Structure P
Amino acid sequence: MNHAAIIGCGLMGCDIAAIFLAGGWRVTAVEPNRAHWPKALDRMASSIGQLEANPALAANASIVEKLSDIGWADVQVVVEAAPEKLALKQQVFAELDKLVPAGIPIASNASGYRITDIAGDCTTRERMANLHFFLPAHLVPGVEVVRGEHTDPAVCERLSEIMASLGRVPIKVAKDVPGFLANRIQHAMMREAFAVIDEGLGSAEDVDNAVRYCFGFRYLACGPIMQKELAGLETQLAAASTIYPSLHNNTEPAAILKQLVAENRLGPKTGRGFWDWTEESAAEARAGYERRLQASMKVLNLK
């Protein structure tokens, strides 16, 4: 049985573990807080079930307190999913650099830090890459495989092969830049989304509906580049020439976003954002969100 090591048992770590477990792998996860172990195993089992695999596969997961407790001899891939703190990730990678057998790929799920900076001066940094999942990791099939400045391209190929074998869609990112690939595109859209609310063009609900039921609706069937090609690139050129001059290119976050955060209106975690939230309404919204993601995976024949 293939063996993966997952470093960290937060939501990301547990859901990444579930992907491997649902694919028939054995997983050893690292979580220093023993009190969190039962909850982590429950999350893995639940996520495996959402992938329409047998939740009993969670029995192939074990949790240990320290990196040194992992039986490294047969580990075939390592995925770090520790909290998003650069110093912590650098510390973890410095340990992995010494503990993980030669030739085994070591990946970070960092969403904001470059693998080049995380790997730092590690002596085996050529086998270190970024493997960026999107929350919820088990229900969003795309995974960015980011090549650092020192990463051997063969390592990215191996990580891509592993992800594809587990029903994921690897997205190869050739340069280690802030935001990688998907988040650069996403944040360009989000800048405009918040800006149109700032200027009163539409409400938060209008923005969501425009994305979900207009152009975003098409993206489930076809990516934006192919969609524009099917429509005719000359149409895109004409629209871009008209629209681009009026688009926002602010280098600072939108005023409405700054205001909401300053007022501690962060969303469900504080009970209010653009919308008012209760525990029940937040749970209902998340459940509906996950159901739609599951349905979308079926439409795309992905698990």
Structure Q
Amino acid sequence: MAVDVLVSEVGPRDGLQSVKRTMPTDRKHRWISALAEAGLREIEVGSFVSPKALPQMADCAAVVAHALTLPNLRVAVLVPNLKYAELAFAAGAHLITIPVSVSEPHSISNIRKNHAEIIADVRAIVKLRNERYPGTEIEAGLATAFGCTIQGVVPEADTVRMAATMAEIGVDTIGLADTVGVANPAQIRRVFKSVRAEVGEKCNSAHLHNTRGQGLANVVAALDVGIRTFDSSQGGIGGCPYAPGATGNIVTEDLVFLLEAMGFRTGIDFEKLFEARRVLQDGLPGETLYGHVPDAGLPKGFVPASAGGPA
């Protein structure tokens, strides 16, 4: 099925790295398989990072290897620098996302690199890809694009400038992230318009948090200006361990309901998505999962757009 909006599941990376416990590798495999069975076409399955810093991600290579066996799944990973990008390329990931913080204080806290250093790393990663791994896509994920709990206000011009730099370097796509959940719908529309005026449709995805309850409203605002790829986390788990108070990824189940109810096809089956949620709960017993739709259920007579419901 052709989809109108791509839902990119980031729970196995953004979610699990923020949970103190480590989900066993075999449970990760079961969860990712269940998500793919539900119709998720892109899953960020982990991050190649120091196992000392994030032991939850120590098995990333094994998780990627499993994910690559699943049909019709685009396997994404996150890497903080060239060293770990080399591991991601070798593992065969289809998409590599590099976190590039618009806020320099956040960049230093998150990956221990200032702007000059991370820009140099992105150049080196793109060069390596062009020379040896031409089939792999590279995304610059512009963290703190709308504000930062460390720096405070992030000027819109800074976000536009960093996006232009990433486009000049040669990344394939640019995503804007409300890393700490401070954005509002008017700001979402304004910043995405400004960035897309500078770099065009290369800026095509949003990573939004619901920390202050604005997540789904911000999704609608991004839809209004043409964004058609959204990150979300099953059960709303995750955040940024290096930004104080950065809890609350938008919940995959609620996002899919919003999109399908508005007439956007996601290709995701609700019953199978709820089954994947049960697999997640089994893998992290006792962990709090969020979501209004899983709690309330689907409305009586509801027909999703992916099942032929009204547009």
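Every number here is computed from the coordinates shown, using simple stated rules; none is lab data. Quick caveat, the model's predicted, so the values are computed rather than measured. Cβ atoms are built from the backbone, for glycine too; each structure is taken alone.
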- Message: As an exercise: P(r) over Cα pairs in 10 Å bins from 0, in percent, calculated from one structure in P, Q, equals 6, 30, 38, 22, 4, 0. Which structure is it?
- Response: Q
- If relative contact order in percent (Cα under 8 Å, 6 or more apart) comes out at 13 when worked out from the coordinates, which of P, Q was used? P
- Computed 1.03 for Cα Rg over 2.2 N^0.38 Å, for residues 72-127 alone - originating structure among P, Q: P
- Item | For 24, 16, 6 (semi-axes √(5λ) of the Cα gyration tensor in Å, for residues 216-255 alone, calculated) the corresponding structure among P, Q | P
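When mean count of other Cβ atoms within 10 Å over residues 176-183 is calculated, the result is 16.0; to which of the structures P, Q does this value belong?
The read-out was computed on structure P.
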- Note on the structure: Matching 2.9 (distance in nm of label points 7 Å out along Cα→Cβ at positions 8 and 248, computed) against labels P, Q points to structure P
